[in-house]
Structures are given as C-alpha cells and as structure tokens.
1. Tell me which structure, out of P, Q, gives -8500 once helix-only ellipticity at 222 nm (-39500 (n - 2.57) for each DSSP H run of 4 or more, over all residues; to 500) is calculated.
2. Distance in nm of label points 7 Å out along Cα→Cβ at positions 16 and 64 computed as 2.0: which structure among P, Q?
3. Hey, distance in nm of label points 7 Å out along Cα→Cβ at positions 24 and 56 derived from one of P, Q reads 0.8; which structure?
4. For which of the structures P, Q does the calculation of percent of Cα pairs over 18 Å apart return 66?
5. Tell me which of P, Q gives 1.5 when you compute distance in nm of label points 7 Å out along Cα→Cβ at positions 40 and 80.
Structure P
Amino acid sequence: MSNQKNYNYVFVFYDVGEKRVNKVFKVCKRYLKHHQNSVFRGNITPSNIIALKKDISKVIDDKEDYITIIKMLNQAGFEEDTIGKSKNSESIFI
C-alpha cells in the first residue's frame, strides 16, 4: 500500500524579486484565491499542485526567490484566527 497522500488544500507564501512579483501572482491566481499580499490559498487537485509548482519554477529565480507551499489533506485540518481588517475583497456576512 502506498504511503502517498492526496493533498487537496494549499497555502502559498512567496517572497520574490520585484521584477517577478506580478508573474508569480498571475500563476498563483490561476490555481488559488488571493488571501493577503504574497499569500494564496485554496482547494486544489493533486495534479494541479504539480502544475502550480512547475509554473512557478518557470518564472522565479531559484537563487534569489523564496516560495513556500504548505499542503494539507483538506481545509478542515486547521483553525484560523484573523485580527484586523482583511485586504481580501471577499466578505463573509453572518
């Protein structure tokens, strides 16, 4: 039996050179929802995680830029506390 996991939710954090910020932003926007400045997150298929990593690798300079992808089995695997006003345009009304 394989020990491989099918991750279905990711966070992407990036710190890249000014010339490449928009390129990385556009790549991430194709796969995920923009959460905050250099942070994206959302549901994603395992095959799209592979494609996301490949597409990001094409636009960054791996000697200068830094990308972190945190993979999770699903969105229910974490708890989030937010303080202050969100810069995200999506609002949740209760």
Structure Q
Amino acid sequence: MARASWLDEETNNPIIDKKVQELESFTAALADGAVDKDELAAQEARLVAAMKEVEAILDDAQHDKVTNLLVELSAYDIMRTLHELQAERMRQVFG
C-alpha cells in the first residue's frame, strides 16, 4: 500500500482532516449534530489504543518527533476551530 502524504501536494496544507471525515465513527457521531459523552469516550478509547500501538514501536528520537507532531496538530486543530467560529460569528453579525 502506498504511503498517503499528510499534506496536500499543491497547497502544502495538512489534509489529515480529510481522513477524519472518512472515519465511520466520526461521521456517525456527528450525524445528529451533537457528540454525546459515550461517543467522546469511545473516540478517546480509540485514540489511546492508537497511541499505545505507535508509542511501543518508536525509539526515543522518533517518540520525541511524534510527540511534537501530536502537540502541533492539536494546537492547529484548536486554533483552526476557534478561527472558523470567529469567522462565522462575524458573518452572522455583519452578514
């Protein structure tokens, strides 16, 4: 199986969110427009399992790089979400 890049070849923007939208668990959780505590707990369990699986095969240098990647990705996702919420508020206020 060919490796899929984490970045768009033309824009160099992260495309991980496109993979997220392909997750059945994600689309099912958002289908009703709300994420309940059970859906969130299930996603956390999948995240913990994936983290444990990857963490076990990393050497110390790789672990440091992947930790940094996860932190930067989390910060980006939070910042992007806040930016989109702010933009939507501005559209609602100013049309």
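Quick note: the coordinates plus some simple rules give every number you see, no bench work behind them. This is a predicted model, so every value here is computed, not measured. Cβ atoms are built from the backbone, for glycine too; each structure is taken alone.
1. Corresponding structure: P.
2. Q
3. Answer by label: P.
4. Q
5. Numbers: P: 1.5; Q: 2.1.
That value comes from structure P.
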